[in-house]
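Take a look at the structures listed below.
Values quoted throughout were computed directly from the atomic coordinates according to the rules given, and no laboratory measurement underlies them. Note that the structure is predicted; figures quoted are calculated from it, not measured. Cβ atoms are built from the backbone, for glycine too; each structure is taken alone.
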Structure P
Amino acid sequence: MEKVPQSGYPIEGLWISGIQRRLTADNLSFPLKLLTSLNKAGKIIKKFKPDVAVGVGGYASGPLLYRAAGKGIPCLIQEQNSYPGITNKLLARRVDKICVAHDKMDRFFPAEKIVFTGNPVRKDIISVESKKQQALSFFQLDINKPVLFIMGGSLGARTINESILANLDQLLAAGVQIIWQTGRVYFEDIKKQLSSDQLKNIRLYEFLKEMDMAYAAAEVVISRAGALSVSELALAQQPVIFIPSPNVTEDHQTKNAMALVEKDAARIVADKDAKEKLAEEALKLLHNKEEQSRLRKNIAAIAKPNAATEIVEEIIKLINQ
């Protein structure tokens with residue numbers, strides 16, 4: 001609701017939310033929210049007169065695409081995860097095309113509607129390997145020491161941050177240099193806990209805009225397993241250790257991570273085991289060039305660098321039909 005207007009486009013919201021797994025006031029109000037949203041979605045469609053409707057799995061996609069499909073408007077959904085959310089599952093039978101980012105999605109969707117496009121991600125992370133020297137210079141890092149990039153998204157990831165703090169001396173003693181995106185919630189607290197000596201080998205950021213530089217500099221990445229992070233890491237061809245968030249619907253981050261682990265394209269440490277195992281796993285991978293090379297090769301095979309273009313092509317096909 002902030003980013004779209006900032007980019008110069010009007011946006012209208014629907015009064016809708018997900019169904020909680022326990023009895024809450026939100027659950028009790030869900031039928032009213034749904035009816036209100038269906039009514040408003042119908043009015044938006046009547047006023048806007050779209051040639052096509054696109055949903056990306058959020059709760060607001062449900063009422064909008066339900067109404068659009070009912071009026072005979074061509075509809076497309078994009079499923080970013082390896083395990084679809086309830087909205088896309090419910091819409092699958094009503095839409096015309098389903099763009100996916102993982103294989104074996106015919107377990108959930110009609111096979112004849114599926115198009116394997118991948119997820120759209122920023123273009124500047126393609127071929128980051130060629131930026132290695134530039135990236136090391138950007139972060140003022142030693143070319144002779146391994147680099148670990150830690151990211152938990154713009155808000156950060158508590159478990160990842162706490163696990164690194166708990167094992168920081170072990171990592172630094174092994175000569176590891178760290179690029180650390182803490183997230184804005186945790187930045188000040190973590191900064192206060194680090195000594196000036198530790199900070200010599202740590203590049204600490206609340207949020208990092210130059211993600212291509214971080215990917216290029218790093219030998220190994222530690223990350224949550226959100227759909228877009230997975231797609232970016234595949235495109236950047238990064239050896240990664242995933243720490244899936246346990247606090248997401250249907251545990252889809254674990255499923256996202258396992259889709260790569262099963263292809264020997266990533267490593268995984270459970271959130272509950274991170275404090276005990278994460279640093280050890282990171283050091284093993286940092287000091288194993290052969291395994292890094294194998295993971296890079298296997299994750300690169302999953303990348304879909306033209307995802308945005310392919311999705312747009314499917315949308316245009318629906319309009320032309």
Structure Q
Amino acid sequence: MTYPLRTIQEDGDAVIVLDQTRLPAETAFLRLTTLDEAAHAIRVMQVRGAPLIGATAAWGVAVALREGRDLDETLKTLAATRPTAVNLHWALARMERVLRPLANGQRIDAARAEARAIAAEDEAANAAIGQNGLPVLQAVAQRKDRVDVMTHCNAGWLATVAHGTAISPIYAAHAVGIPVHVWVSETRPRNQGLLTAWELQQAGIPYTLIADNAAGLLMMEGKVDCVIVGADRIAANGDTANKVGTYLKALAARAHGVPFYVAAPVSTIDFACPNGAGIPIEERAAEELGAGATPVANPAFDVTPAALIAGIVTERDLRPADELAGLKPN
């Protein structure tokens with residue numbers, strides 16, 4: 001798979017990212033040179049997707065130190081941008097571990113090196129996720145002419161440094177010649193399925209955009225072979241937070257015997273969070289729904305219980321959702 005570019009790239013003392021709020025209508029770029037610019041890009045979803053948020057936060061630390069900002073202030077500012085995506089906090093904790101022992105004069109170069117390493121590791125992890133999830137689609141292809149996969153929100157290369165998470169196995173299947181078609185759920189109110197549709201169009205992979213609430217009907221009609229979604233945080237027991245509406249798809253998949261998978265790097269697993277009840281759910285602004293003065297609830301995520309998940313695909317392997325303990329770093 002050839003991508004237009006990595007979603008985050010070094011540019012001298014700055015970092016360049018795609019402005020995802022302007023896709024798919026326009027391909028535009030942001031040059032982040034300050035802490036405030038990096039925090040704003042994460043907060044307003046110019047960059048989105050848990051792995052990319054983590055990489056952007058790491059680079060945010062690097063540009064902030066170059067700007068002369070205090071390390072503690074920098075970490076606090078970036079940590080407050082998005083509460084649910086654990087990769088954000090994972091990346092910031094990793095940056096702090098590296099930088100805290102160093103003298104101020106050593107921190108700028110060390111921050112850039114560590115941010116660079118986080119981005120490179122994410123790219124490699126997501127490529128491995130594609131290969132580890134590929135057998136799921138190969139098994140379907142052995143019994144029918146076309147594999148019909150459903151996904152939700154955008155968990156492609158736009159949501160990561162490269163390759164994607166949930167879409168990575170689809171890219172891998174396409175690369176080896178497996179005929180694959182993707183049911184793309186639009187994901188209201190931000191309609192992030194349009195980003196997945198844009199990606200798939202660039203790759204030449206057949207897809208059909210659907211309204212979120214059409215998913216159950218398609219599964220009932222036998223038009224879905226499997227569901228693969230990404231994750232913003234996975235609890236230690238396998239309960240998974242993803243874009244709101246994921247839980248309903250998991251329930252429909254269970255009702256109709258459709259296997260439901262989650263794909264995410266190990267860095268998305270929060271081993272300090274015992275179960276889904278401990279995952280904070282971000283409440284976004286009412287204005288996103290365009291409802292005027294109408295009372296609004298706008299949770300950005302929901303939690304799918306591990307019992308509804310057929311397996312979790314990471315860069316390490318594909319395993320049952322309730323067997324994550326072996327992935328815990330030493």
Subject >> For 1.0 (distance in nm of label points 7 Å out along Cα→Cβ at positions 42 and 282, calculated) the corresponding structure among P, Q >> reply: Q
Subject >> Structure (P, Q) behind the derived value 3.5 of distance in nm of label points 7 Å out along Cα→Cβ at positions 10 and 194 >> reply: Q
Subject >> Which entry (P, Q) yields the derived value 138 for volume of the Cα convex hull per residue in Å³, for residues 114-209 alone >> reply: P
Original post:
Out of P, Q, which one gives 61, 50, 39 for Cα extents along the principal axes in Å as computed from the coordinates?
Top reply: Q
Original post:
Rg and Dmax of the Cα atoms in Å, for residues 170-265 alone computed as 13.4, 37: which structure among P, Q?
Top reply: Q
